[in-house]
Structure I
Amino acid sequence: MESFDFLKERAEELWERGFEDLEKKRFNLAAFDFEQAIQLFVKYLTALKVGDWPKTHYFYELIKELGDVYNSEEILKFYNENEIFFSDLEDAYFTSRYFDKKFSENLVKSIIAKCKDFLKLLERITGEGLKIIE
């Protein structure tokens, strides 16, 4: 089976870089980094189970597939209860680069907090975790 460790490694690098960007008050880049960290980690977890990762950037599709492959209603429930958070993450992917939206320090910090909650849930369900560096 192909190794997908590079996805996890990149997710960890982006997680770390998110804090560097936050410290330098580059809030749009920080939001983008955290979005990419979560997106790549979800793709990594999916790839571990099915041998490939989804070729989409939309969290609804990514998380639906992840919930399906891990047979976890809890993952889908987390998504449904936190749709605004996932919408903010998707905004970070698209608008931080192509539009004039500005992410605030408070929004980035709330994204980090919810990312941590999601990562803890995923680690409990999948047995896989990210090194959370702050």
Structure II
Amino acid sequence: MDDIDEKIIKMLSANARESFATIGKSVDLSAPAVGKRVKQLEEKEFILGYSLRVNHEKLGANVKAYINLKIHQSSTLRTAYNQIKYLDEVQRCDRITGEDSLCILAYFKSNKDLITLLERISQYGVPNTRIILES
């Protein structure tokens, strides 16, 4: 990886839909040369993929919460993690150190939906919920 690759990654990080021609102008390369570099960065796993940023509030998710989960039995941690991280409301699920085992970021349309999720995950452990007031 050289300085040009770093500039390409920086530009794609700011806008993953940026054209190779625009990037090429910024790094003094042709669009095909940028495309080749991007492909190499993907193959070498410097670039792992591309994602979409969504305005969850405009989609009706008015309640956001961090939920720490203290697992009942250590033998269920892997199962809990693998089940919870794929739930629709869950944006992020991280295994953490300390008393709690998982830190979950989830978005909900209502408090009722939050309660439903808490009831579902309580089979794995004790949830400790913090509602996000502003972000």
Among the shown structures I, II, from which was the value 11, 31, 19, 22, 15, 2 of P(r) over Cα pairs in 10 Å bins from 0, in percent calculated? II
If helix-only ellipticity at 222 nm (-39500 (n - 2.57) for each DSSP H run of 4 or more, over all residues; to 500) computes to -11500, which of I, II did it come from? II
For relative contact order in percent (Cα under 8 Å, 6 or more apart), structure among I, II ranking highest is I
Computed 2.4 for distance in nm of label points 7 Å out along Cα→Cβ at positions 10 and 114 - originating structure among I, II: I
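A short reminder: the numbers here are calculations on the coordinates, not readings from a lab. As the structure is a prediction and not an experimental result, all values here were calculated from the model. Cβ atoms are built from the backbone, for glycine too; each structure is taken alone.
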